[in-house]
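Laboratory data are not the source of any read-out in this text; all were calculated from the coordinates shown. Bear in mind the structure is a predicted one, so any value in this text is a computation, not a measurement. Cβ atoms are built from the backbone, for glycine too; each structure is taken alone.
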Structure 1
Amino acid sequence: MGRTAIRGTEDVLTAVRKRISLLFDMYDNISLSFSGGKDSTALFHLVNTEAIKRNRKFILYFQDQEAEYQGTIDLVEWAMSQPNVIPMWYQVPIFMTNAASQQQLFLWAWGEGEKWVREKHPLAIHKIDKKYPKRFHKF
C-alpha cells in the first residue's frame, strides 16, 4: 500500500520563507548552524535575506574540524563577515571520530601543542574556558 501525501498550495521556497519569517516574529535571538555545504548555504541565504529585511542580526555557528576544504573555509569566512552576522566560528580542540584511518579511530582536531593542518582564523573563537568531557568512549 502506498502512502498518500498531503500537498499544500505553496511551493517549497515560499513555505520556507514563511517559516523563517515566523521564527523572526517569535524569537529575539536566531541561531543558524552552518557547515558550508549546499543545504546550509541555501538556508544561510534565506535567513540572511530575512535578517536584512528586518535590520536584525543572527548568530552563525560553525564548528571547524580543522581538515576542511579551502573552498569551505573561504565560504565560511565570507558568511561570517556579513554585516548582520554574529560570528560563532569555533576552532577549539574537539575529540572526534577519525574516518581516515582504521588504526586510529579518534583524533583531536585543533589539539593543543600539535601541528595543525592550517592556521587558525582571526574571526574564530580559539578557546573555551570550560573543561568538557570527551564525546566518545573507547570500547
Structure 2
Amino acid sequence: MEAFFAAVRILVVEDNRMNRDIVERQLRRVGCTQIATVTNGQEALDWLRQHRCDIIVTDCQMPVMDGYEMTRRIRSVEHGGALRLYIIALSASAMDEDIARCFSVGMDAHVAKPTQLAAIREALEKAAAAGLVQ
C-alpha cells in the first residue's frame, strides 16, 4: 500500500486554508507525496485541463463552484472512460441524505470533517481496492 500512496497523484479542493493544510498534512502522513491544492471547483477544472491526477479530495461547500457541481462536470466529460477520477468528498455534513447526495453526483467516497487520519487512509485504500486509480 505504501507504494500506492507514494505514486498516487492527488488534487485537494478546499476553500478553507486551515482545512486544506490539515488534509494535505494528513495525506503526507500516510505517505502521499504528489499533492496539488486549489481553492474551489472552478480552479480544479482549470487545473485539470493542464495536469493529471488520480484522486480528488474535495470539500462539498465552496464559493465560485462547489464540489457537487465540479463532480457533475467531471463525470459528464468522462463518459465512463478508462480514465475515471476517484473523488472523495469532504463534508461537515454526515447525515445520510448529505452522504447520498455526494454519491448521487458521482463521488466515490465520503469523509466527515473534521477529517481524521484513519478516515483519510481508509478512503485512499478503497480507491486502491476499487482499481480506479492507475
Structure 3
Amino acid sequence: MAVIDTRTLTLSDVVKEEYEPSSGITREVVTVNLAGATTLTAGAVLAKVTATGKYLIQDASLASGAGLEAAGVFLGKDELTPVLAVAATTDTKVLMLARGPAKVVVGKLTFGAGTDTNAEKQAVYDALAAKGIVTVTAL
C-alpha cells in the first residue's frame, strides 16, 4: 500500500489561534528539568515545580508540585522545532505557551502517565482556561 502522508507534527497542529505570536505576549522561554531522558513534542502540558522554578511534564500523580496545576503548553525548542530530545536531569530552555488569548487542540495535548482520568484532564483544561488558553476540538 502506498504511503499517503508522512508529514511530522507542526506547531499549527497544536495551536489553532494565538494573539500576536511575534509580540511575545503569550509565550515564555522556560527551563525544563526532567528525571529521565524524554522526547518532548509540541502539546505537552507543563507544570512548574514551586521549589525550583523549573518545569516538568504535568502529572497528577507527582508530589513535586508538578501534579498541581498546568502552567502552559510546550511549543518546542523554538518556533521551528516542535520535537525536542531532553537529557535526564539537565536544565533545558524551551518555548512555552504561557498565557492567552490562544486556542489549542485538546486532542494534541499530552500529559504525564498519572493524568489519566477525565476529572484530572478537565482540571488541566480548566487551569489552562484560567490563563486564557482555551481547548478546542480540531477542525
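So the values come out like this:
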{"read-out": "Answer label among 1, 2, 3 for the case where relative contact order in percent (Cα under 8 Å, 6 or more apart), calculated from the coordinates, equals 24", "value": "2"}
{"read-out": "When percent of Cα pairs over 26 Å apart is computed for each of 1, 2, 3, the largest belongs to", "value": "1"}
{"read-out": "Label whose coordinates, when mean count of other Cβ atoms within 10 Å over residues 22-29 is calculated, return 10.1 (choices 1, 2, 3)", "value": "1"}
{"read-out": "helix-only ellipticity at 222 nm (-39500 (n - 2.57) for each DSSP H run of 4 or more, over all residues; to 500) derived as -10000 - corresponding label from 1, 2, 3", "value": "1"}
{"read-out": "Comparison of 1, 2, 3 - label where distance in nm of label points 7 Å out along Cα→Cβ at positions 102 and 126 is highest", "value": "1"}
{"read-out": "Identity of the structure behind 6, 22, 32, 22, 12, 5, 0 (criterion: P(r) over Cα pairs in 5 Å bins from 0, in percent, for residues 30-69 alone, calculated), options 1, 2, 3", "value": "2"}
{"read-out": "Per distance in nm of label points 7 Å out along Cα→Cβ at positions 46 and 94, the highest-valued of structures 1, 2, 3", "value": "2"}
